[in-house]
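Student: Alright, structures below, take your time with them.
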Structure 1
Amino acid sequence: MQLHIGNKNYSSWSMRPWVLMRQAGIAFDEVLLRFDSFEPGSQFKREVARVSPTGRVPVLVDDDGFAVWDTLAIAETLAERFPEKALWPADSRARARARSLCAEMHAGFGALRTHCPLNIEASLPAVGARIFAEQPAVRADLDRLAQLWTEQLAASGGPLLFGAFTIADAYYAPVASRIRTYALPLPTEAAAYAGRVLALPGVQAWIDGALAEREFLAFEEPYRTSRD
């Protein structure tokens, strides 16, 4: 299988299935489609159009060329194909809850994603403090995030959302990175969970790749004019 992704420093959607597969030990070939622009006709758009009609990453491509796009579809496909990896919890109710949490991440937390775009390499605590003070919708997203994580950790006993690593942890890995980049405040237990996610080998491998890119894309960085 091939997993087509965007820049590791910026592409939160690419991060989710990459981390899932790496952490679960599912073999794949990485195909990096570097961002240059999201305008029609850009090199990125031309390259991704070869494998997906959506013009977006990530895309999982089989040896025969069959493509699956959208992170939830990719996650479900992998869970069906590799049942031995236990990518969803075994218990039916826990599995339903895990799907609910992933769907909430997929469709929600818009203010947090808009005002705090993924930027793994950067450290922007002053920006984060200003956003937290000025954006009530971001504060509401953080409150919900803390509630979600704390309740689920209490239900499972931890250390991850459903005890062992699942799709849900891969889904929230980019949020954990945002928390660190912008030094956003969370209650102690939720902040500790974010730290545990960032320490997972699969997440750390993605972070290492992001740090190695050494690229600065101005359209992805609303808060800086250079990387240095």
Structure 2
Amino acid sequence: MSFDFAFAWSILPDLLRGAVLTAEATFGGMALAMAGGLLLALARRTGRGPLAAVARGYISAVRNTPLLVQLYFIFYVLPLAGLRFDALATGVVTLGLHYSAFLAEVYRAGIDAVPHGQWEAAQALGLSRSDTWRGIVLPQAIPPMVPVFGNFLIGMFKDTPLLATITIPEMFGAAEQIAGDTYRYNEPYTLVGLIFLAISYPAVLCVRGLERRFGTR
């Protein structure tokens, strides 16, 4: 179980290139999840119509199936139906679709926390529904959600090693490739763990700061 520092230093550039792909997948997936989550939350609020039923069904199905299964389905099964993405696009889309189901519940809770009197006041002032959402509801609902978004971003970052299963050479995939080529496992996996820790721990501290700044309701 010796650790060769010279070997670790030599493979660090490959791991850092993988870390760039990890960051791209994480931030791309989070942007998609935030947009998709808001659309799902709004769809659920339409009432008992088909749109709300579809949103509820999607949220339930995605939340109750593993991310790994969804990755395999989109990467290996959908091409059989003519829907094909490259590996990185598949990773971003799958992360976004998966986490959008969870963020939809965050949006729902934040929107429900806005006092009903705010809706009534907007209606009394003659504001349109779109103006009510943009100017009254979302500005009050979103700030308490920010720390929760931060936690989900960290969770998504830690889920990116699953992307190695669909051939994306992100950080963990790069470590697997190095280990397979050199039969040295101690250095690449140790470095990956340290890099994840070096990124995740400051992010956790940042989220704690956001919690103190915005609070939760």
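Student: Suppose you compute Rg/Rh (Cα atoms, Kirkwood Rh), for residues 24-103 alone for every structure in 1, 2: which one lands on 1.05?
Tutor: Label of the originating structure: 1.
Student: To test your reading of the models, identify which of 1, 2 gives 12.2 for mean projected area of the Cα convex hull in nm² when calculated.
Tutor: Details: 1: 12.2; 2: 15.1.
This value belongs to structure 1.
Student: Now a separate question. Given -17000 as the derived value for helix-only ellipticity at 222 nm (-39500 (n - 2.57) for each DSSP H run of 4 or more, over all residues; to 500), which of the supplied structures 1, 2 does it correspond to?
Tutor: Working through the options, I get structure 1.
Student: So if we calculate relative contact order in percent (Cα under 8 Å, 6 or more apart) for every structure here (1, 2), which label has the highest result?
Tutor: Across 1, 2, relative contact order in percent (Cα under 8 Å, 6 or more apart) peaks for 2.
Student: Moving on to the next point. Given 13.5 as the derived value for mean count of other Cβ atoms within 10 Å over residues 40-47, which of the supplied structures 1, 2 does it correspond to?
Tutor: Computing mean count of other Cβ atoms within 10 Å over residues 40-47 on every structure in 1, 2 gives 13.5 only for 1.
Every number in this text was worked out from the coordinates using simple rules, so none of it is lab data. Computed from a predicted model, the values in this text were never measured in an experiment. Cβ atoms are built from the backbone, for glycine too; each structure is taken alone.
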